[in-house]
Structure P
Amino acid sequence: MSKLKFLCAYVIILLSLPAWSLTLNFSNLRNGNGYLAVSIFSEKQKESFPGKAEQATKTFYLKLEGKKELSIDVDDLDDDTYAVAVMHDEDEDKKFKTNFVGLPQEGFGFSMNPRVYFGAPSFKRAAFKSSETKTLDIKLKYF
């Protein structure tokens, strides 16, 4: 019977542990117009990163209200490997605008701030482990 009590106590402790939370800080915005579209992808969704926000673990559409910097707290994430993609939707049309050769006309950024050359970085280049990360600073880029 003591093993059963121990097991029950162990389960109660595990269930009472807080979920992992993350603070995302966004900076280097060109202006405070529009929204930031933020998508958080887990490793299970790495094939969808960064362009399929509807398949992300969490998505946010945050009104800037004139701010050129913004921070949000994201709660209730499981212990996993994640990558974040963000777009500055300046004209509020919920589309990522590119020019005729495919260069972005709106700001974008990724967790771990990888260098961007031709196209978006891989999940691996933007990935971080939740067990090792509490705060991420994401600096938006513009062409």
Structure Q
Amino acid sequence: MKKEHVPQDNSKIYQGQSKLVYAVDESGHYAGVKSSGWEIESFATQYAVDDLNEQAVSALLDAQQDKVSPLKYHMLCARHDVLSLSQVTGLFQWRIKRHFKPKVFNTLSANILSRYCEALAISEQQLKDLPEHHDASFKQPSA
């Protein structure tokens, strides 16, 4: 894409900020260009956030019915999936999935709970508790 064709659609997902993208300048070299967003990117991001919200609502209902542990709900609220939570905590994916079982979750050691708390940026009490309703405004990922 040429420098003059970099989208400047003032995307609301950027919240007034800009993003560095690379485009070809007048001399044919790649150069950094600031973009205020792209309509298609905004649509895709909103679609992904809506999907995460649906998954979180489903996980909250399941956790409230004791079908899954609160871990699954909080994982989704922090915009993680099993793979990314595994990478952050250093736990195998199969262990995390096992920890979704309420009986297993309720027996986790303080060490494992603290790994989850650190990865999700919440306290142990928050990890164990569930809200009455899902708040669709996800926490922003830490920089």
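When P(r) over Cα pairs in 10 Å bins from 0, in percent, for residues 28-99 alone is computed for each of P, Q, the one that comes out at 18, 34, 25, 15, 7, 1 is Q.
Here helix-only ellipticity at 222 nm (-39500 (n - 2.57) for each DSSP H run of 4 or more, over all residues; to 500) was derived from just one of the structures P, Q, and that gives -14000; the source is Q. Sorting P, Q by Rg/Rh (Cα atoms, Kirkwood Rh) from high to low puts Q first, with the largest value.
Thinking of P, Q, which structure, once distance in nm of label points 7 Å out along Cα→Cβ at positions 76 and 108 is computed, gives back 3.0?
Among P, Q, the structure yielding 3.0 for distance in nm of label points 7 Å out along Cα→Cβ at positions 76 and 108 is P.
When relative contact order in percent (Cα under 8 Å, 6 or more apart) is computed for each of P, Q, the one that comes out at 19 is Q.
Here, each number is a calculation from the coordinates, and none is a lab measurement. In this text, all values refer to a predicted model and were calculated from it rather than measured experimentally. Cβ atoms are built from the backbone, for glycine too; each structure is taken alone.
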